[in-house]
Structure I
Amino acid sequence: MSRESELGPLQAFSRELNIACGKVMIDNPSQAAEVAKRMGGGGGLLARGTIYAALQGKKSRPRWDTVKNIIHLIRHEARRLGLDPDEVATEEEWRAKFVALKEALKDERTAAHPPETRHEWWRKFADLVPPWQERYLNHEPIARRIMGYEPSCVPELLQTRDYAQEILRHRYADEPQEKIQRRVEFLMLRQDMIEPCESGTRLWMIINESALRNGAVKDSVVRDQIKHLLNLNRFIALMVIPASRGDDDITMGPVSLLRFNAADFPDLVCLKQADGATYSEEEEFLEHYYAVLTATAARAALVPSASKRLLQEIESQLSSRLQR
């Protein structure tokens, strides 16, 4: 068996990219970064870490912009060395390779996760799952990282049983208590499906302070919910946007961004509405909402340690109010 046939599609793609670099005497990511720095412009946008990830092929599929810029620097070096750039690499050739990589990874995902088996975990709650939510539920448990913003309540994956019950009772006011309870059980199961990661952050959530002062939920329930947030596992990061910074600056509704390893699925953004959701795997869409979330965190939200202090302050206020 050849070496190429033993490699996965991502590793084979990266190996070919390394070979193309080697043709112009670029032997490692540091050299490639130096060339990009000398070039400036498009090539100068390539950081060493970005180049390293593309050439290693271990974690996730590189973006086309990254591959395109690497090809540009390869062609730049070919000209400098007196070689014909078209003999070494062309953008059209590598665009075709990139499209083929996406299709190969898609086939690999389908084989690893047959559609008929992906929804097994929520089958007994199928009557509670609208069609638009199925895609999200199939992807959520296998995401490497879940990023999100929730404007009006505590994110579902962080809710206590009592808090969830109150929120769901208001949301589905016309439903019998038995069905509300099943919705709570379903949410608890969703939470159980999110396993801790070995390192790093698995959940990264942003919420508004106003969501913690929701008059529709009893003070005692909110206080216990905040205690729960204060005791989150280390793989969960929570950032709170204080009321003093103004919720009006945040114009988006609930957003979830699921990030995956390349062998699983492409990243997925979910924009939730009251009666549905919009999904996208397109790189421009993903990059936009990743930038929106990180900018919101940087501009408006408190860092996790300061968020914790704000949560403690709100808990203390609620406790005082309950003792009156």
Structure II
Amino acid sequence: MKSISKIILFVFLLTALAVKAQFSNYSKYYNWDVFANNNGGGGGGVTLSITNNVLNLSFSGGFSETFLKQGKIAATGYPGTLPNTEVPIPAGSFFTDKGYRFFIIDNQIAIYHDSSMLLTAFSGALSVNLTAPVAPSSDVYSYLSNWTPQNKVTFTQYLSDQGSSGNKKTSIMYYDGLGRELQNIAKGATPSGKDVIFSFEYDSYGRKVKDYLPIPTVQNSGLLIDPGTISGLASSFYNGEPAFSEKVFEASPLDRITMQAAPGNDWKKNSGHEMKFEYGINTTTDNVKKYDLTLLFDTDIYNPSLSINSVYTTGSLAKELLRMKIGLRPAEMITQQRNL
């Protein structure tokens, strides 16, 4: 019996030692501008350290007013594999209610913004026990793990006099690297408080070719949705039907639309119910009349008078033709210098 007890005690001690030595001690220093956007100089920095399985981020720096960076901002350089974890912000910390959250994602330091504030300094320390990591939510992890730089504009409409603590509507417009609208997210807009996304797609020439119908999501964080999943989310919610309007452009630098389709199987591209656009110049058959306007002044009143002077010569006008297969006669619009 004593032998068994000694064996159990020995195994327990080995396990305790293994846990204690799970993450080796480590330290790395980062200059302040690794964490903050450099808008005019500053000083100080951030130290990442691991001691007895506890990871610490120690902040001490000052700089011109700016935001912290977003996404994966720096590799930890740790020789082993760190768990994906949030580094919590305790109550009363410098970062409390400033709109920033800190994570270790894929062995990199990552920052997530949620209505973030401008800063002129940072200070204090954040820590997490690596043997008991704080798992990030699936949407935050997906966003940070697949993060690429995105510009965004957040619009908040306050619905009460309580400010940020009261009822409000928040929408976030994300832009791609060329400044084009990528996704507009209505945060918590569904009856169950989940986000609704409005997404856009562009062709290889940078022209917007698809506008999606509103797509409910399962997140309520306002995070950018992986563009590669948009089509599947839309198809699932709209029962497999095309959930977007679509434009087809002619193969020319003029970027003129030749076809426009609407959402749904009955109105999708090549369904026969699209709007089709044709372009050309006026011909003698068009017989477009040229009117002259004459103003006659009589007793403090100008009396306008229209008269047909002639017809436009062939090729002097640009012509746009819209065809719609809904039983209506095709409509023509003839323009000169973009005027009707």
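Only the coordinates and a few stated rules stand behind these numbers; no lab work does. Predicted model only: the values in this text are computed from it and were never measured. Cβ atoms are built from the backbone, for glycine too; each structure is taken alone.
Each of I, II could give relative contact order in percent (Cα under 8 Å, 6 or more apart), but the derived value 8 comes from II.
Can you say which of I, II returns -16500 when helix-only ellipticity at 222 nm (-39500 (n - 2.57) for each DSSP H run of 4 or more, over all residues; to 500) is computed? Matching structure: I. Given a value of 296 for volume of the Cα convex hull per residue in Å³, point me to the structure among I, II it was derived from. The read-out comes from structure II. Output the label of whichever structure in I, II has the greatest value of distance in nm of label points 7 Å out along Cα→Cβ at positions 243 and 299. For this comparison of distance in nm of label points 7 Å out along Cα→Cβ at positions 243 and 299, the top structure is II. If distance in nm of label points 7 Å out along Cα→Cβ at positions 67 and 123 is calculated from each of I, II, which structure is the one that comes out at 3.7? Derived from the structure labelled I.
When distance in nm of label points 7 Å out along Cα→Cβ at positions 27 and 219 is computed for each of I, II, the one that comes out at 3.7 is II.
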